[in-house]
Structure formats: C-alpha cells, structure tokens
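Okay, got some structures for you below.
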Structure I
Amino acid sequence: MVEPVPLRSRRAAPEMRQADILDAALAEFSEHGFEGARMEDVARKARVSKGTVYLYYPTKQALFEALIMRDIAPRVALATLFLKGYEGPLEPALMRIVEMAAAAIAAGKLPVYPKLLIAEAQRFPDLAAFYRREVVGKMLEGLTSLFDKALARGEISGITGDMAAHLFIAPLLKSLMWSLVFAPSETVPFLPDPYLKTHVRLFLRGLNHA
C-alpha cells in the first residue's frame with residue numbers, strides 16, 4: 001500500500017509549485033516513459049493535488065513541453081545567439097560547439113528527453129514535432145547562419161548552408177545515441193570529445209576541397 005504523501009501548503013508560491021510539478025514529471029517520465037506516466041503520480045511526487053497539476057499543465061504533453069522549455073530551450077537559445085552573432089573563422093566556433101556537447105555527454109548530464117523521443121515518437125508524433133521545432137530546428141537555424149556567412153566570405157564552397165548544418169550535426173546525434181544505447185555496456189568507453197574534434201577537422205577539410 002502506498003503511503004499518502006502530505007500535500008504542499010497552498011501558500012507555496014506558484015513558481016515553487018510549478019517547479020515541484022516539473023521535477024516530479026521528469027522523474028515520472030524517466031521511470032515510466034511518456035505513455036506510462038500518470039498525472040496522479042506526478043501530483044503525488046510533487047506533493048500537490050491532481051487538480052493543481054491540471055491547473056498549470058492540462059495534459060502530459062504540456063508537461064513535456066514545459067520541461068523542454070525549462071531544461072533545454074535556454075541553452076539552445078544561447079548557442080543559437082552565439083552562432084548567429086559569430087563572425088570569425090569556422091573552426092573555433094565548431095570546436096566550441098562540439099566541446100560543449102562532448103562535455104555534457106561524458107559527464108552523463110543527458111536528460112531523459114532523447115530516450116523519450118526515441119521510444120514514443122511514433123505513438124506521439126506531436127512530441128517529436130515540438131522537439132524538432134524548438135530544439136533541433138533552432139540549432140540547425142543557428143548553424144545554417146554560421147555556414148552561410150562562411151560561404152559568403154569564401155571560406156567554404158560547394159555546399160549550401162543548410163546542407164552543411166545537417167552534415168555537421170549528424171555525428172553529434174550519433175554520439176548522443178551511442179551514449180544512450182551502447183555506452184552502458186562498453187568495457188572501454190568510446191569518448192565523444194576526440195571523436196567530435198576529429199569530425200570538425202575532417203569536415204572542414206572536406207569543405208575546403210569541395
């Protein structure tokens with residue numbers, strides 16, 4: 001029998017209640033997946049009533065979207081701002097991006113969202129569409145801007161900015177998926193940092209000879 005959890009005081013600030021609900025939702029999604037997560041269990045973990053959860057987040061998708069906007073979107077916005085404002089040569093900018101990505105992967109700081117999307121995208125396409133628009137799409141937009149500027153000044157040639165962005169980001173996604181699927185069973189870890197830095201060098205060499 002599950003012991004009842006004391007509810008958080010109604011006097012708690014709305015921001016505190018929302019933060020507790022989102023933390024509880026992340027724990028629930030991590031444990032049970034998107035389909036298996038239940039709003040009543042989110043409420044229990046957050047120590048609020050089920051009605052309070054629905055007051056702020058009327059659906060599980062609203063919870064998922066709020067988590068993305070809290071945990072990932074601000075970082076993507078900063079990266080995109082950097083990429084759109086950067087005017088120097090490509091290599092330092094690309095190295096900075098892969099160093100940040102490799103550090104997050106190696107430190108095990110990847111949240112549950114990629115796992116959720118892989119598992120649930122076919123059954124819940126709106127989740128994938130939201131993540132594609134708010135995360136992947138914005139990163140591709142920033143990278144496309146970076147490559148368009150490099151094309152305009154003649155640093156690279158023979159490709160469109162959009163295609164370069166897609167080609168560049170592919171090994172980052174591979175590193176992410178590798179860490180989620182294969183890394184837990186590896187006896188010798190495949191480190192993302194040297195892999196991604198090698199990717200930058202080879203990628204730029206290929207563009208310079210296009």
Structure II
Amino acid sequence: MKDTNKHQGLRNQLVKVLEEKGITDKNVLVAIGKIPRHLFLAEIFENFAYQDTAFPIGSDQTISQPYTVAYQSQLLEIKKGDKVLEIGTGSGYQTAVLCLLGAVVYTVERQNKLFKNTLRELPKLGFHPKKMVFGDGYKGLPEAAPFDSIIVTAGAPVIPQALMAQLKIGGRLVIPVGEKEQIMTLLIRKNETQFEKHEFGDCKFVPLLENKN
C-alpha cells in the first residue's frame with residue numbers, strides 16, 4: 001500500500017471530526033493529520049482506515065479509534081523531549097503519534113507476534129522509538145525510569161503500582177481503569193507518596209494482560 005493524496009484528504013477529514021469531538025491540542029491534531037493510519041492496518045481495512053473506529057490487528061488486539069489515541073495523547077500534555085513510556089505497542093500507531101509529538105518513546109508489548117511485526121515495520125514508516133521491548137506491561141520498564149509520562153493502551157482492573165513508581169514527580173500517567181469497561185484515568189504525581197487523580201468518563205479497551213506470551 002502507498003500513501004496518496006486521497007489518503008491525505010481522508011486524514012484532513014478525520015482531523016475535522018476529532019476537532020468537532022473536542023480535541024483541542026493542535027500538536028496532536030497535526031500528528032493525526034500526518035500519520036498514514038491505513039499503513040498500520042491490514043489491507044482489507046484500507047478504505048475504512050480514516051473512520052473514527054477501532055479495528056482488529058491480530059492476537060486478539062485492536063488499533064484504538066483515532067479519537068481515543070488523540071484524547072489520551074492530549075491528556076499527556078507532551079513537551080518535546082519528554083521521556084514517555086507506552087504500555088501496549090500494538091500496531092505502533094499510538095507510538096507514531098508520540099514520536100511526532102517529539103517524545104523520546106519507550107514502548108512495551110507482550111504479544112510476541114505483534115511485537116516482532118511492529119519492531120520490523122515501524123522504522124520502515126519513518127518512526128523510531130528510543131526502545132521497543134517485548135515484556136510485561138504491568139512491570140513497566142524500571143531500568144529506563146523515571147518517565148515524564150506513561151500511557152497505557154489497554155484496560156487494567158487497578159493501576160499497577162510499578163507504573164506509579166516509575167513516574168517522575170510532576171509526571172502524568174494516563175490509563176483506562178476497570179474490568180469489562182473502564183474509566184479513562186489521569187494520575188499526576190505530586191511528590192514521592194502522593195498522586196492527584198482525575199477521571200474522564202467511560203471507555204472500553206482490550207484487557208491489560210500480565211506475563212509476556
């Protein structure tokens with residue numbers, strides 16, 4: 001598949017949809033407008049790639065709908081050079097958004113097939129995370145901590161303590177919390193022991209699974 005003027009036109013339409021839905025971070029909107037989402041999906045989904053919809057990517061995982069990607073990214077308030085940990089690389093679409101926002105990205109994926117595919121394909125598309133790791137997202141990446149921000153792209157029944165511990169003071173952790181359905185949650189680390197919690201409504205993600213597979 002190639003990236004054409006038609007695809008760019010569809011991306012421009014998608015950006016307008018996201019603006020209408022309340023996404024205000026211009027840097028996030030620019031990133032969504034640049035990234036060829038159809039190249040992160042199976043060819044059969046090419047004609048639907050710029051709809052605001054989630055799609056399966058194999059291994060019982062999905063690529064999140066663009067609004068969710070944009071919303072989580074907006075909540076992170078990323079500044080250029082921020083060190084960001086992503087839990088759940090998936091197809092690499094969210095990873096690409098983080099890279100375009102100027103983040104230094106560390107990303108962890110527990111599905112081996114997805115990990116190998118994204119490790120191979122993401123650099124071909126021009127996106128270069130600092131580190132891509134096959135591992136257990138519940139454990140985070142302690143050897144690279146602390147992080148300015150952490151984003152979790154799967155639903156967790158509780159916020160993993162390991163991730164909280166790997167956040168810098170002043171850092172932001174965005175995670176969907178809940179069992180079958182989740183609440184989008186933002187934690188801001190105030191000091192060594194205190195976190196400020198904000199909740200932003202219902203959402204639905206695939207579950208964050210423990211132990212690498």
Structure III
Amino acid sequence: MIKEQPDRDEVPFWFDPLCPWAWITSRWLLEVEQVRPVHPDWRIMSLAYLNLVQREGKGLSEAYRDLMTKAWGPVRICAAAAEHGGRGVLGPLYTAIGTRLHNQGRRDDPTVITEALAEAGLPDSLAAAAPSTEFDQLIKDSHDEAFNEVGLDVGTPVLRIAGTALFGPVLRQAPRGEAAGRLWDGLVLVAGTHGFFELKRSRDRTVKPSFEE
C-alpha cells in the first residue's frame with residue numbers, strides 16, 4: 001500500500017546565487033523539506049540591483065562595487081533559465097551553480113556557468129544572458145515582490161513563512177535532520193506572532209560561512 005504524502009506548504013525563498021549566506025540557508029531549507037511538510041519555491045533577487053540601484057551604491061568600497069557589478073551575470077542567467085523552462089528549473093540550477101561557487105570555491109572559474117547549465121539540463125546558450133539586460137525587468141519584479149514587503153535594510157536570504165516575509169535565518173552552517181526541523185518550527189512561531197518585526201544579533205566579521213556537508 002502506497003503511503004499518502006501530506007500536503008506540503010510552498011515556501012517562497014529569494015536568493016542571489018552569489019551570496020554564500022543565502023546558499024547555506026537554502027541547504028538548510030532542503031533539510032527541512034525532509035522532516036517537515038514544506039517545499040521550497042525558489043525565486044530570484046539581485047544583490048547588484050539592491051546595492052547599486054536601490055541603495056545607490058552608498059558606502060560601498062571599490063572592491064565590493066566591482067563584485068556587485070559582476071553579480072549581475074549569474075542572476076541574469078537564472079532569470080533567462082526561468083523564462084526558458086519555467087520557475088521549476090531554478091532549484092536544480094541554483095544547486096548546480098552554488099555547489100561550484102561555494103562548496104568548490106570556483107568563483108573565478110568561467111566554466112562554472114556552462115557546467116551548471118548542463119547539469120540542470122538547460123542549453124548552454126543561456127550563458128549569453130550574463131551581460132544582457134534583456135531579463136532585468138523579470139529580476140526586478142521577482143526582487144520587488146520580496147523587498148517591497150521585507151524592506152531595503154536587509155539582504156538575502158528572504159523567505160516567506162505563513163504569509164510573512166522574513167530576512168534570514170543567517171547561518172554559519174546548515175543544521176541537518178531534526179535540528180533543521182526545530183529551527184523551522186521556531187521560525188513558524190515567530191512569523192505567526194502578530195506585530196513581530198526583528199530578532200537579530202551582530203555577526204562578528206571573523207565568522208565565515210561553512211560549506212561542510
């Protein structure tokens with residue numbers, strides 16, 4: 001007898017593929033999917049748009065401004081992929097890109113994108129979207145859906161739980177198994193609290209993200 005699967009709640013999750021903190025949180029959400037009746041709904045946002053356009057580049061170092069300029073490429077490719085194959089392709093593509101950029105540390109490797117597209121079963125012609133502005137409006141529309149609600153004084157990740165958009169959780173390392181589920185349970189309680197706005201502690205600059213499996 002086949003066991004019926006419980007209905008799963010879609011969890012919108014906005015990411016920029018370049019962000020290591022969003023990457024860790026996304027891996028946590030995949031863990032949550034194994035122990036709670038939820039399913040990630042991957043959506044794109046743009047750190048380049050947030051920092052260079054919406055925040056007008058204020059207070060950015062030249063090095064970070066250069067990084068943000070380069071950040072347009074991966075998210076434009078994700079937008080082109082979603083336009084080509086539907087939003088459902090974003091999960092596999094994000095995993096393929098993120099594994100190479102973050103776990104493998106290949107941030108300056110030009111073959112990352114073509115490899116990731118191939119792994120996700122997408123045409124390598126989509127790589128041509130990186131320098132193009134053709135899909136920028138699609139990026140902005142997806143981005144604005146999150147940031148019009150959560151505000152501009154945050155970054156990525158952003159996810160929506162029980163109808164409430166939240167920044168975070170920002171994690172050094174993704175909890176696994178039931179530990180991931182317990183963190184999820186806590187966020188559900190927080191998101192369901194009327195009038196809740198913020199829960200935060202400062203992150204020491206020496207704390208680096210850990211991509212250990």
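A short reminder: the numbers here are calculations on the coordinates, not readings from a lab. Computed from a prediction, not measured in an experiment: that's the story for all the values here.
Descriptive notes on the structure:
- Entry that produces -22500 once helix-only ellipticity at 222 nm (-39500 (n - 2.57) for each DSSP H run of 4 or more, over all residues; to 500) is calculated, selected from I, II, III: I
- Of the structures I, II, III, the one that 29 was derived from, the read-out being relative contact order in percent (Cα under 8 Å, 6 or more apart): III
- Structure (I, II, III) behind the derived value 16.8, 47 of Rg and Dmax of the Cα atoms in Å, for residues 78-197 alone: III
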